[in-house]
Structure P
Amino acid sequence: MVDLKSTKEEPREQFWDVLEDVHAVMLGLENSPQHMQPMAPYPDRERDAVWFLTKKDADLFKELKRTDKARFTLVGPNHDYHASVTGALFENEDRAQIDKMWNKVVSAWFEDGKDDPQLALLEMKLQDAAVWASVGNPIVFGWEIAKAHVKDEEPDVGARAHLAFH
């Protein structure tokens, strides 16, 4: 379960920790007619970046010619953490980064391995994120709702944070 205290006091560290624990985010380009699509993120804390591997014939890659403004949404593994993240998305031809990311799952998508002419490495330089964390325990949630009705106050069932990168 997500720690609400961390959301309030260490939101940046918590963001990276959660991102490292997910298998997919929904990635898309701003003002694009294409829908967001699931992509496996490879977080890079030191660069405030997230890496993705895709194919050059994918709609998302083709749309990069029009705009680099991207957004991804993230739902934590326990469904009690959500984030909406913006940044600049662009192709990066760093072979060392491809080597670092390469694994059995990725290789299943590329017939010619790391030398597949359709392989594209994308880097997203993060700019901004809004995160929401919520109480995952149904007993605590129920208690907060009941208490709010008795005391006529808002329930304490979550926390919100804003992150600015760079």
Structure Q
Amino acid sequence: MHVRFAEPRDADEIERIRVRGWQAAYRHVFPPEKLDAIPLDSSRWRDRLLSPEPGFEVLLATEADQVVAFASLYAYEDEPKTALVGAFYVDPPHWQRGIGGDLLRQAEDRLSERYSAAVLWVLEANHRARQFYERAGWSADGATESNERLGVTALELRYRERLSSSRSRG
């Protein structure tokens, strides 16, 4: 696996992985027919990559030059010195292969250069993702938010991880 920064030309692959991730991970949360009808719209990613906000970047995990996972990273507006992992997806055919863990560690290392903590939001009903983040040392910090998506109101939990500029990976 190789990790690199995303470029505007990667927008289609980022969006494809995001939609496939939703369709595979959330079938028990959202109506399958609505998940299957999610359109691919890479313009949002392309626009963000062409004119990034300060602190925004997307890390891509690739295998044999194929994008297999991505993480979008931002400055967290609500807290100084805190980053937000805005999106984190591994293409479903590549689940359970260690790619997500490797990408998350590299994202944490990258963020630790500028931030002391990171947060992300995860659906309460997404037990697979919650277990993944908890195994990586993240924990729910008590903050919640309800959002309506695809006609379903879903509760999201905020997870937090303390970052250190001298992170040791063993």
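Between structures P, Q, the greatest calculated value of Kirkwood radius over Cα pairs in Å is seen in P.
Assign the value 13.4, 41, calculated as Rg and Dmax of the Cα atoms in Å, for residues 85-132 alone, to the correct structure from P, Q. Provide the component values of the computation, followed by the final result.
Details: P: 13.4, 41; Q: 11.7, 33.
Answer by label: P.
Identify which of structures P, Q gives the largest calculated value of relative contact order in percent (Cα under 8 Å, 6 or more apart). Biggest value here belongs to P.
Using the calculated result 0.85 for FRET efficiency 1/(1 + (r/R0)^6) of positions 109 and 149 (r between Cβ atoms, R0 = 41 Å, to 0.05), pick out the matching structure from P, Q. Could you put the intermediate results ahead of the total?
Details: P: 0.20; Q: 0.85.
Label of the source structure: Q.
Which one of P, Q has distance in nm of label points 7 Å out along Cα→Cβ at positions 21 and 117, as calculated from the coordinates, equal to 2.3?
Working: P: 4.3; Q: 2.3.
It must be structure Q, since only it matches.
Here, each number is a calculation from the coordinates, and none is a lab measurement. These numbers come from a predicted model, not from an experiment. Cβ atoms are built from the backbone, for glycine too; each structure is taken alone.
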